[in-house]
Structure 1
Amino acid sequence: MFNVTGLLKRLVIGRAMRSEELGETLLPKRLALPIFASDPLSSVAYATQEILLVLTLGGLAYLHFTPWIALAVVLLMTVVVLSYRQVVHAYPSGGGSYEVASTNLGPSAGLVVAASLLVDYVMTVAVSVASGVDNIISALPSLAAHRVGLAVGFVALLTAMNLRGVRESGRAFATPTYLFIGGVLIMVGTGLFRYLLGDAPVAESAAYGIEPDPADAGLAGFALLMLVLRAFSSGCTALTGVEAISNGVPAFRKPKSVNAAKTMLAMGAIAITMFVGVTTLAMVAKVHIVEDPCRLTGLADCEAYTQRTVIAQLAASVFGGSDSFGFYFMQAATALILILAANTAYNGFPLLASILAQHRYLPRQLHNRGDRLAFSNGILALATVAAVLLWVYKANVTDLIHLYILGVFTSFTLSQLGMVRHWNRELHAETDPAVRRRHQVARSVNGLGACVTGLVLVIVLATKFTQGAWLAVLAALVLWVMMRGIRRHYDRTAAELTVTDPRRELAPPPRVFAIVLVSTIHKPTLRALAYARAFRPNHLEALTISVDREAADSLKRQWEEYGIEIPLKILDSPYREITRPVVEYVRSIRRESPRDVVGVFIPEYVVGHWWENLLHNQSALWLKSRLLFTPGVMVTSVPWQLTSSAHADHPAARAPGSVRRGEPTRNSETPR
């Protein structure tokens, strides 16, 4: 069973890598871009669509706000990219917004950032995969019934790829990312060139009118402002994942911060170009898209109508219909990049979780690297939560998007405030006028970033809170409280385990009282007795629990016949319990002699096949779990491996009953 599992693991994940090979996993810029920037690049596929979906709530009357909202998003992205380039240079050790906020604003602010980012990384996976599945369904509507299964399957595939290591996942994801960039640029260039020649592409939905939502018809004043702000906050999904490069600086080749900053600049330029191009082309082609197809006027049967995404409509209008090669190429590339956009989170989440675990805010297991030097536990945790979200929300992008981007702007705002304090500290210590001018410019950029992203955070909260964003806020709050609790636990444990008087801790106990648990006389029992005697305790006795008087008498006679010199103590158990009498007896010894140490030796045999576990109870495990909570009690397992266990974890057979010192036993029980 073990060999089959190990073989499957090697096929999926690959060979195990030595720790010394960590340097071989570092990334050049051409691979770092698709790994860390696939999320902001892919958001081009749905950011424009999210703006249009909100504006069309009021019908066609408000679509003229689209260019201005897009311009605001572009300016915001420019400020954020420039701000995070400075984070990369100032804090090249990784951790990004979390490290900036923790260092400059305090641990509590750092945990707010960390909790927000962890929630947002989960949402990145869920939204990206769901959006990718949407684009697949746009090309193949017959797959609509399998939406959730497809989404969860893609999460599993991404998980397997990332468990193989960062560098290998980068190689796998680089081609689709660059194909998507090339496809979008060709589509936008072709469409706008046709527009300049007087042959503007026309979207399939251009002929349909839009019936305003009754609640959003004829808006003016404050209500209109709120609608525009909602559209802007939805368009801000284009900024998700921008901070991932600042978290992943340690994964870059040297010089790390320089390469990371160049990659971030390239990401920003490409994302802005594509977003502006898609939005402009959508306006030229008169794309009309709504949440409910029945609000489109002119449809014969709105219930049966499958509405295509903005990218799908643009590709069909530019390349000559939904049966053209260009259309299918764009749909395939878009679906791939949207699904692979989750890879940004697959790199950001485990890295951030590892840093938090190192700082004792998350379980230490999240800091461990797997066979392929990836943070495997973090990858699996991310995949599990994202898959559950996709299942609960039925992989619906519109429902999931409301939980999105809140965490991003929380981290943006706090990190930029932290950078302002960082530059204030640097300016206080710096005397060189040229350096001071550079620091002042940097402070101005980060100050502007803090103001702008703070304003966007307020807008996002105001417009999305009641639509589902409250759940993301609650999740981040619960995570924040949990991380503080984990840190308190680790701090208490460290304080309790700190050595203050080595001589006192090394002093031997006055006496050792050894007990060997016995149910019958066989080889495991005799080995346990011999092993306990080898410790030369001050007092040694065997202990059995009598649930059957005749069996207990028979054991006592056999004990005397074998001439075993160790005294046998029999405890009656009228209610046929085993664990409680043993625990109570051990505790009674401790009460009589609190300074003595009680050693309990448990003979166990180990089975080798999974189905054999179903045939045996786990009384030894239950006994040990109870005894371990008793102070001054040392529990020792004395294993006896059966023949079947000789092949359970190693191809070379071992002699029956052979003992491997220092190895933990598994699936064991007290022999009866």
Structure 2
Amino acid sequence: MAGDVTYTVDGNVAVVTIDNPPVNAFGFDVRRGVIEAMDRAEADPAVTCVVLTGGGRTFSGGADITEFGKTPREPSLPDVNTRCETMNKPVVAAIHGFAFGGGLEVSLSCHGRIASADAKVALPEVKLGLIPGAGGTQRLPRLIGPEAALDVIVPGNPVAAPKALSVGILDRISEKDLLEDAKAFARDLAAGDMPSALRDREDKLEAARRDPSAFEAHAAALTKKTRGLEAPLACVRAVRMTLDTPFDEALVKERDIFIELMNGDQSKAQRHLFFAEREAGKVPGIGKDVRPRQVRKAAVIGAGTMGGGIAMALVNGGVPVTILEMNQEAIDRGMAVIRRNYDTSVKRGSISEEERDKRLGRLSTTTSYDDIADADLVIEAVFEEMSVKKVVFGTLDEVMKPGAVLASNTSYLDVDEIAQMTKRPSDVLGMHFFSPANVMKLLEIVRGKETAPDVVATALALGKQIGKVPVVVGVCHGFVGNRMLSARSAENEALLLEGASPSDVDKAFLDFGFSMGPFAMGDLAGLDIGWRNRKSLGQTAVIFDALCEEGRFGQKTGKGFYSYEDGPRDAKPDPWVEALIEEKAKELGVNRRSIDATEIIERTIYPMINEGARILEEGIALRPSDIDIVWINGYAFPIGKGGPMFWAEQAGLDHIVERLEYWHGRTGNPVFEPSVLLRKAAESGETLASAKAGKDDVA
């Protein structure tokens, strides 16, 4: 066999094992090896059945993504599937760990599937901007029905073995020895009638073929919030072919759709993000030899919106948490919100009552610092003012045990200045969660100038444990995300004064691919947050400040840039705001005009990209892809565009520099002055990463 596949025989069972660590991807050698193994098993008269399994920790993570976009090498993954399903001896897939993507597609071409109780299966190609391209959209509906198949394929989420058994993806679950149970299953199949291949099964399709209305309604519901992403709709289109297109013809069309998407901009962007997320975990000075500190118990200072959300995120990840507040009233208020959030999750069916009670059981509260002294990690989530945070950290320094990690959830403030309130600055760092902290995936880990490597490693490990996407950044005002957000927002008031309405700007963002525009987002987050921040910096904003002075803080007060008379989900343009904008423009002598979407994007997104380049120049972010991960996971930048820095390179850095220079000349706003790195990359034709590397080399 090829070196990545082994072949052994146990009595009458041939065992074919994929051995291509770390995830047994179906690269060229694996594909060739599996086909050779099937040929060998079929030719051996002593072999009556075959078990296909994976070596190491898993069955298979699917296709080798590094081969995407390159000249295909035969045999292809569809060739492997055809070979398995046309065997004249039954083939059983023995799944442990996970069978994702092509791994599950290969198992669907087998005649039976058995898995360990903790295994998971998935067709996650949609997350890479693709559809399953090796028969998954045609075989799975024939196994479990087209609507159930949509539930697996369109969201692309993992399905645990018990659920996979109940819906029919799996035939059996092994409670003991998977390989031995798989051999027994294969022998059972060999002793009976040869099972029919999925390609030949039609019974699960009959109801939808007679009346496709339920299928269409289910597809519409699943794709309701795709916001311009092509792959979810393409998944539906491919599955729909099971209703009216012969199997072999549908396989060809499925592959054509897969290749079309693979060559498209959205899939390139989503594959960039796949690798970027993994790259973000690689931090200079934090190698495998740096062991994170153990976090057996944690504490959170503050039971407000952020503190409560952070506590939920921690207990959801299995970490016991004590919440500290100044008084019992604040504790009761915060715990009521936490309980209500968990009760809502139970009602939605996302967690069971038992799981809710387990999570609440990991939570305790106190009003005394003495009760958190033995915590391994404490996260401060108090008011965003330096003086307040300094008091908290001075107290923590006195109370917390040696070796405890002291983290601040600050959104803007100088972590190094905070650390100087302690005698242990090496134990201090920023852990910037995003609201709601129990939902949002981004975790900005702010590495101070004295933060110890094992403290950074601890934050990285904890972030992954609680389901976050951690990105290590440096110290500056606003770090990566909020600093770029400030640049993006720099022209917001000018756009309003010069003639755009809040809904004009928000619509331009929606059309670009954002799920929400900046003014609707401001209303959601609370306009008073920015108001307080401006005050602390001695800054003003004519329209924003006027709204806040009227008590219009957004959704929480029922009025902000929009009116929310019918509830927080129903934003309506407010004539009062329009009149305010016109009045302020008149006071400032601004002649208002019509402003189109192109201008709005150039004056908001382009400065943000420019600021990202400055952040790279300064070493606040390690690489452009880290910035992309921050903006995708923390600020809902359109996934199909791959993040601001990736999108900028696709749009053309030279064009962006040209337009920045134009707007700098028109407005004089320094956010438009092209950064050295951005100009260098544009003039040389390099990527931002290579231009940064060249700059670093010179330095």
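Side notes on the structure shown:
- Winner on distance in nm of label points 7 Å out along Cα→Cβ at positions 137 and 561 once structures 1, 2 are ranked, highest first: 1
- When distance in nm of label points 7 Å out along Cα→Cβ at positions 81 and 593 is computed for each of 1, 2, the largest belongs to: 1
- Between structures 1, 2, the greatest calculated value of percent of Cα pairs over 51 Å apart is seen in 1.
- Structure from which -15000 was derived, helix-only ellipticity at 222 nm (-39500 (n - 2.57) for each DSSP H run of 4 or more, over all residues; to 500), options 1, 2: 2
- Value 2.1, calculated as distance in nm of label points 7 Å out along Cα→Cβ at positions 161 and 393, assigned to which of 1, 2: 1
- Label whose coordinates, when distance in nm of label points 7 Å out along Cα→Cβ at positions 193 and 457 is calculated, return 6.0 (choices 1, 2): 2
- Which of 1, 2 leads on relative contact order in percent (Cα under 8 Å, 6 or more apart), largest value: 1
Each value in this text was obtained by applying a stated rule to the coordinates, not by laboratory testing. All values derive from a computational prediction rather than experimental measurement. Cβ atoms are built from the backbone, for glycine too; each structure is taken alone.
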